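Computed from the coordinates by the stated procedures, all read-outs in this text should not be read as laboratory data. Computed from a prediction, not measured in an experiment: that's the story for all the values here. Cβ atoms are built from the backbone, for glycine too; each structure is taken alone.
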Structure I
Amino acid sequence: MARHDILHILGLESLRDDFPRPTRAWGRVEQGIEDGALLWSARLKTEILKIFNTQAPSFLASEPLMVGSLARGELCPGSDLDFVFLGPEERVQEFVGWAQQKGLKLRSRVPENHEDLAQGVELWDHLSLLDGEALTAKGEDVLARERQRIVQAGRAQKNKWLRQLRDEREKRHERYDSIQNMLEPSIKMGLGGLRDLDQARLILKAFPEIEVPDSHVLQLLDYHLKSFLWIRQRLHLEGERDLISNQSQPGLADFFGFGHYRDFMFFVQRGLSRVSFYSDWILEIAGPKARQKPPVLKKTGDLTKALLEDPSVRTQFWVRRALDEFWPVKSLERRRAERGRELRKFFSPKVKDAAWRALFRSRLMDRLVPEVKPLVGLVQHDQYHRFAADAHLLQVIRETLRARKSVRHLGPLAKFARGFKDKDWQLLLWTALYHDLAKGRPEDHEDLGAKWVQRDLTAFGLSASDTREVRWLVQNHLAFSQAALRRDPNDPAILRGLEQLHLTEDRVRRLLLFTAIDILGTNPQAWNEWKAKLLASLGERLLSEDQKLETAFARKFSFLQDDQRQSLFLISREIGLKKLQMDLTVIQVGRARAFEVFKVKKRVWLRYSRSRDRHGALAEVLGLLFQAGASVLQAHVLTLPRFGIYDWFCLDFSGSPESLLKRLELFAKQPAKKAPPVKWESVQKIEGESPTVLFKGLDQRGLLWSAAESLSEAGLEIRSAVVQTWGQKAEDLFVVKAPKGDPDWFARLERSSGQK
């Protein structure tokens, strides 16, 4: 229950039970809306005044003027009750004291000067007298006098009022900016809420010289006043305040007859957007340029020209009115190229933030890119996206313009923008417009957005290369944030996954910048130095010479699995890519020997290959190496498609490569021997996509041979292995394949390795 619920305090609970539900769905503005909220407010007001007149001491004697929601007939259960008292001080104190003792929240004042109620008060409180209601004859006279003063004030005074109203509006919107256009908007004080509606109405009353050329504007404001008031009343009845919280949305949607709370929030957000625009427009036309002529709009190009030359709300209003004449919805599909010509005017480096905002707020963007319209008011309920979907697109565009001007706020990412040309920024602007354009559709929004890029930008006249780059950015716009911020960017598997995206240096640099821009346009509070450092670290890794080599290598061996390709890459770094490629070629044509020895930088590498794998093959090779007097320092054990067994061993061997080959050939002709007994510190099973076993122990002669033999005896097939010796420690990792339906394979391995 609200802190000062009027129904509870004054014993009007029956009104809670009689609160009306809409009898028909809320839809088009032209269809209107029921007066349910206003009628219920009128009943509440009547009951309150009845109690005041019969129970409150000195109520009428205090000469009250009702202002605020009480006077306007917009009462809610949690509303403040606003009064200006013209009576004797002792009578005022008697009534106020009674009300406070009851627990009612009064906002009241006694004028410093009864002959001038504007003296010593805020502008908003003075203008609220335009909506005021008197309960006595004296009050009626005072109200009539003050209203006349307001309406007949000079131009200079009114201009001063407008400046004050703009300041109040900006400060209020800034204060409630943390919730505007969000999951949880303020229905009263936020952007486009009831306070903006009240302000627009007061301006129209205070400036009777204003001419509203379109009756639809007044109809729209009235429509949303009724709907927002109804929503606020229901919020208060449910114990909420003015915030449409995430928890309250499903209940509100059900009460007001919406099929889903997303549909309800779409209605609310679209209404807030409309009210924000038209209340801004009313404030604008009340100003000193009120008599300025509207822009000349005789042909299609005049609309974009007008916004680029004067992006004011006044121009936006006239462009809105002209949309159906110059850009009827039915013509948009066949006029794709023409839409592109007009839209491309905004991609000039000279176009500033205000013009882009005007393009969206005038709704011309809805006609140039029709896919924007379904995003108006579409809220992404993930507690991360701060703005409605259409507002998010605009915010990302604005952040792109901001970055084009200066990238200092991006911290360590700023260096990746060095050397950016106008073309780079234009590609990022197109990406900003299209990256989330397909949100709210059943298809994956990155895939569908990329298709729209190909369709539209080709028709818009962009080059094939520019279209390709924007399509790539839209398709992959989440890749770096997922890799750097949600997973370990140093994980080789993550980097190998990014390799599949056909990265180039330009793409890496653009996507790094766009990732930061997208986060800022999603929720500025979500951007921080830590994220900047993670993204910068990922960029440095991707653009390093080592990573470039690995990326090139990955393309040559794209037919291999990630772990196989990574092992081959590591081998190539040891013996050289050319030698590796030549060796693979010899094997592929069937001319390779089973053993081949390479000496590189005083280290001996042995390659063992067979066209067909067989059980226990690794243990046999390791046994031969042991007998030949060679110790294995490092090993990569692979079975490759097209090649078969392809194992590499880095050896500690004092003899020549030729002597090693002779010894291996000699011992291969002799009966196989058993591995010597060794002691393992541990044998661990690692869960994952494929069963993996890790042998750990102090370095000993025959250690690796013993591990391979234990795996063979346990009936396991070795799919791959990575072997490392770190000083006195050895860690041998084997990816294995166990017989199907064999849950006891690890127990057998523990027995064969002497662990049980």
Structure II
Amino acid sequence: MTAVQGSILGNSVLRREDPTLLTGSDEYYDDMTVTGVGYVFFVRSPYAHATLGNIDTADAESMPGVVGVYTADNLEIADFQGFPMFPAEFNRPVLAKGKVRLVGDIVAAVVAETREQAADAAETVVVDYDPLPVVTDMEAALADDAPILFEAHGSNMVFETAIGADEDPLEGAERVVEGRIVSQRLAGVPMEPNGCLSIPEGDHMTVWIPSQNPVAVRDAIVGQLGLDPAKVRVAAPTVGGGFGPKAGPYPEHFLTTKLAQELNRPIKWTEERSENMLSLVHGRAMVLYAKLGLTNDGTITGLDVDVVADGGAYPGIGAFLTMFTQTMIQGVYQIPKIRYHARSAVTNTTTTGAYRGAGRPEATQMLERIVDIAADELGMDPAEIRRKNFLQPDAFPLTTHGGANYDCGEYEKALDAALEAADYQGLLAQQAERRASGDSKQLGIGVSTYVEVTAPAGLHVEYGAVEVNEDGTVSARVGTSAHGQGHETAFSMIVSDMLGVSMDDVILIQSDTDEIPRGAGTMGSRSLQTAGSAVHVASETVLGKAKKLAAHMLEASESDIVTAEGGLQVAGVPTSNVSWADLAKAANDDSKRPADMEPGLAHELDFDGTDATFPFGAHVSLVEVDTETGEVEMLRHVAVDDCGKILNPLLVTGQQHGGIAQGAAQALYEIVQYDEDGNPVTSNLMDYAIPSAAELPSFETSNTETPSPRNPLGAKGIGESGTIGSTPAIHNAVIDAVSHLGIRHIDMPLSSQTVWQAIQDA
């Protein structure tokens, strides 16, 4: 054997996941074939708000292939609580009772032998609706005369939070600038829609779902249906994207599983894209009113923010995300005084949830817009006003006004790196030339700086386990659940680095409650710093145990045992070695194991990072705006993101590029809209605009590295940073391109029509 040299960590390693993804050999839940499966199709309300009358299912029941038609009258199932902090009167009937509250509310479920038969029969269900007044605007929903969605509650306000209410943060300011910033409602639009395949097997139930968190879905199904958790398996095969909306359970999961239980046969639900746009939770949907106090030289003296958020018809975590906005309200700045007040409303729209960034993009977008507005009014350079107000590295660790416990940060370093990479001074010169020439196509330069929270409150603990098998392979178990991030590669690298085994010999086991006893899933950019750290600590513990065993077997000192290719050896004596396979066998053999050593080469733990970590960065965007048509073209986007210690630069770059693309999509293209009757007018991909690669430039990404002290890897999250940093940079760039025309602000998305109208109004 040859002793292992150096570390694999920190190097760009190709993703182990990609060959099967690219060749199409991976199996998604909808690819699964099960004997005797029935198909469920849901009858959904075409009204946003209506009293529910008689439901006539007679014609549907007589249709070919129909097994059964179910409503709240003949299928008993508990109401679903969207978020544990909210009053019970906001709970959602899984099958509508008494009234419907959004277009897409589930009124009936049809089960048939084929999906086509179920869909055809669903068309024949006749439902009596008595329309009620509708409210789709979150601010209008809080007005005294707004139609009430939940009469038992008496108002449409579901959640309220505030800090700094005892003083006026603007007192003593020499200048005060104001802005109304809208973070528009977005749809997650994962490539793979939602779905569920529930398979009863005796008194056991197996549920296959495309999920970010099978453990949480298992617990929800168990609680909802009153099942024995030991007899319910929830698992996710390959998952085609999530971005937050696939993080939790859905009424459709409960219904599909309940019907499988009732009919004692496998039942499958596959969401159509039009359903996906209605029933998969939406994101963002906040209006933020900001007032920033400053001295005449640009020093920030205080911030006053009032927020209204839209929880949708049946409030879940989306109505609570104003807490994350509150947590990150200070951003990267030294702000002496902050007052923040937020209210969340219910409306006759799709429920909102966590979507890439989940409350943090809204805080950053508001801060970076109001700072740009201040720079404009004070005649300051946008980069310099930021630099003037940054928190400095010696301020950390720091508890902010919003209650965030910042671990570490070098904000000026990231900004300087981004400005240098972009050639900021050169861009300003180019912009001046365009303006002087009177060209109809003007350049805009946008800067943003940000700090965000990863592995936030309650999500800094994660399960992990490592075991050496008797064939020499190593099994790593984690409570996170990959859906494209590269976990198999990252976790294999950690095990390989610690134990000296080939990455190909590491088997990652995840996303299956029969294999994983507990876990918080994958969201909040938490996986590497929590599950990765758990794998690191478990591998380290297994190595210590293996060294003790090898020393016993090789009659050497434990301190002389080192890792080698395929096993352990005595340092400097390659011929004195033992393979991992033989070590695993010996660990299970009483005659070969030291008397004081437990059987097996395995360790499991719940790693506790004690608190969140706080990645940060700076983005510079260059856009071109045609002042005659309003058309916006992204020319360049430079991102410098700091996610702590980097284990695999290739994975980090991929996350940066994906995040920037989603941030650009919000800035320029995406918005969910409803008409005055609550009908969604963007419920398919003909009407809901998302960019393709052809609309985006090749992003220029790099990193600074400021290791976090809160985990042994020094890692922070990266999955959401690109989105949080890019959206305000692009937003600022577009407004900068037309600011010489007197335009101060334009709401996103910055479509050609929106920008053109702003130019005409100016």
**OP:** Consider the structures I, II: one of them gives 26.1 for mean count of other Cβ atoms within 10 Å over residues 476-483 as calculated from the coordinates. Say which.
**Re:** II
**OP:** Supply the structure label, taken from I, II, corresponding to helix-only ellipticity at 222 nm (-39500 (n - 2.57) for each DSSP H run of 4 or more, over all residues; to 500) with the calculated value -16000.
**Re:** I
Subject >> Of the structures I, II, the one that 7 was derived from, the read-out being relative contact order in percent (Cα under 8 Å, 6 or more apart) >> reply: I
**OP:** Output the label of whichever structure in I, II has the greatest value of distance in nm of label points 7 Å out along Cα→Cβ at positions 188 and 732.
**Re:** I
Subject >> Given 84, 39, 29 for Cα extents along the principal axes in Å, for residues 460-667 alone, calculated: source structure among I, II >> reply: II
Original post:
Quick one: distance in nm of label points 7 Å out along Cα→Cβ at positions 268 and 436 came out at 1.8 when computed from one of I, II, so which one is it?
Top reply: I
Original post:
Where does the value 24.9 come from, among I, II, when mean count of other Cβ atoms within 10 Å over residues 100-107 is the thing being computed?
Top reply: II
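Looking at structures I, II, which one was Cα Rg over 2.2 N^0.38 Å calculated from, given that it came out as 1.01?
Checking each candidate, the match is II.
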